[in-house]
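Bear in mind these aren't lab numbers, they're just calculated from the coordinates by the rules spelled out. A quick note: this is a predicted structure, and the numbers were derived from the prediction, not measured. Cβ atoms are built from the backbone, for glycine too; each structure is taken alone.
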Structure 1
Amino acid sequence: MRVVLQRVKSAAVIVKEREVASIKVGFLLLVGIAKDDTEKQLEDMAKKISKFRVIEDARGKMNLDILSSGGEILSVSQFTLVGITNEGNRPGFSSAASGDEALSMWKQFNENLRRKKITVKEGVFGEHMDVSFINDGPVTFVLDFSAGQRLADGCDGKTS
């Protein structure tokens, strides 16, 4: 599982010239699901993101998590994030989960975030989407959670 997390001032998804989801302040998540990802990884990633303190406090220090800041999440499924790019000039997607499996896991991941009392809006799975956003900072992180690995801080939400 790979997630690109962008701290945003606003973000929106448009499908066929119609806005289907938007947020103001919060996180835009681009979510790639690999075929060997597990429910435990979905839970751990949601926990990590819910406690990830990258929103500025009153002193301008990245010290707040998404819930304490009042922010929202816009989650967009993006299979290209798990593409294989280290060989040749054309990416391969054999590591990506199948459509049905990826949809189910992405929905479960979003529900895991919602269970943490975070407002989560969604793009449209499998559709061509126009995603617009204003990156705040810019602040962007790649959270890579491959099978059998743990996130760098052990997913305990602790930061110094």
Structure 2
Amino acid sequence: MQCPFCGQDDDKVVDSRSSEGGRVVRRRRECLACRRRYTTYERAEETLRLTVVKKDGSRVPYERQKVITGLQRACYKRPITDQQIRQIVETTEEAMFRRFEKEVPSRFIGDVASAALRDVDKIAYVRFASVYRDFDDVGELIDEASEVRNAPVVGPDQRPLFDEKT
């Protein structure tokens, strides 16, 4: 591992912990050249790849970065941290891998991600939903925004993560 401060390739691991349900290893490292410490995260590459079935029936490989980019766009200039976005992506992926083996509908990904985002920030949720749900007119978007505005505040375990119709 190359030190992000001095660029040397000589370090030692000071602490190592498993996080995110054992799927990620967090390592605290110390550069032996400059003595500064930094953190690295290691994620095992998933050998099982899901294919996303899009609305038009086409199939593309699942790309985590596409979900992150969509969430970042929806959360632009909102008080949402990168950690919260990562947690939404983790929740979405866990639901995908739990329910599907080879192919996952894009609608399912959008439903799970938007449900998790709705609990974090309602404005970002409406932005995200306006893209992934592809409203036919402004009236549908206004109806959705009104529903979010008038919805009682509930915990994440009190509402399904996705629409059962998918």
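One table, with the values for the structure above:
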{"read-out": "Entry that produces 15 once relative contact order in percent (Cα under 8 Å, 6 or more apart) is calculated, selected from 1, 2", "value": "2"}
{"read-out": "Among 1, 2, which structure scores highest (criterion: FRET efficiency 1/(1 + (r/R0)^6) of positions 3 and 131 (r between Cβ atoms, R0 = 25 Å, to 0.05))", "value": "1"}
{"read-out": "Structure responsible for -13000, with helix-only ellipticity at 222 nm (-39500 (n - 2.57) for each DSSP H run of 4 or more, over all residues; to 500) calculated and labels 1, 2 on offer", "value": "2"}
{"read-out": "Top of 1, 2 by FRET efficiency 1/(1 + (r/R0)^6) of positions 83 and 139 (r between Cβ atoms, R0 = 41 Å, to 0.05), largest first", "value": "1"}
{"read-out": "Distance in nm of label points 7 Å out along Cα→Cβ at positions 11 and 91 derived as 1.6 - corresponding label from 1, 2", "value": "1"}
{"read-out": "Read-out FRET efficiency 1/(1 + (r/R0)^6) of positions 51 and 123 (r between Cβ atoms, R0 = 25 Å, to 0.05), computed value 0.20, structure in 1, 2", "value": "2"}
{"read-out": "Test item: semi-axes √(5λ) of the Cα gyration tensor in Å calculated as 36, 20, 15, pick one of 1, 2", "value": "2"}
{"read-out": "Percent of Cα pairs over 16 Å apart, for residues 59-114 alone - highest-scoring structure of 1, 2", "value": "1"}
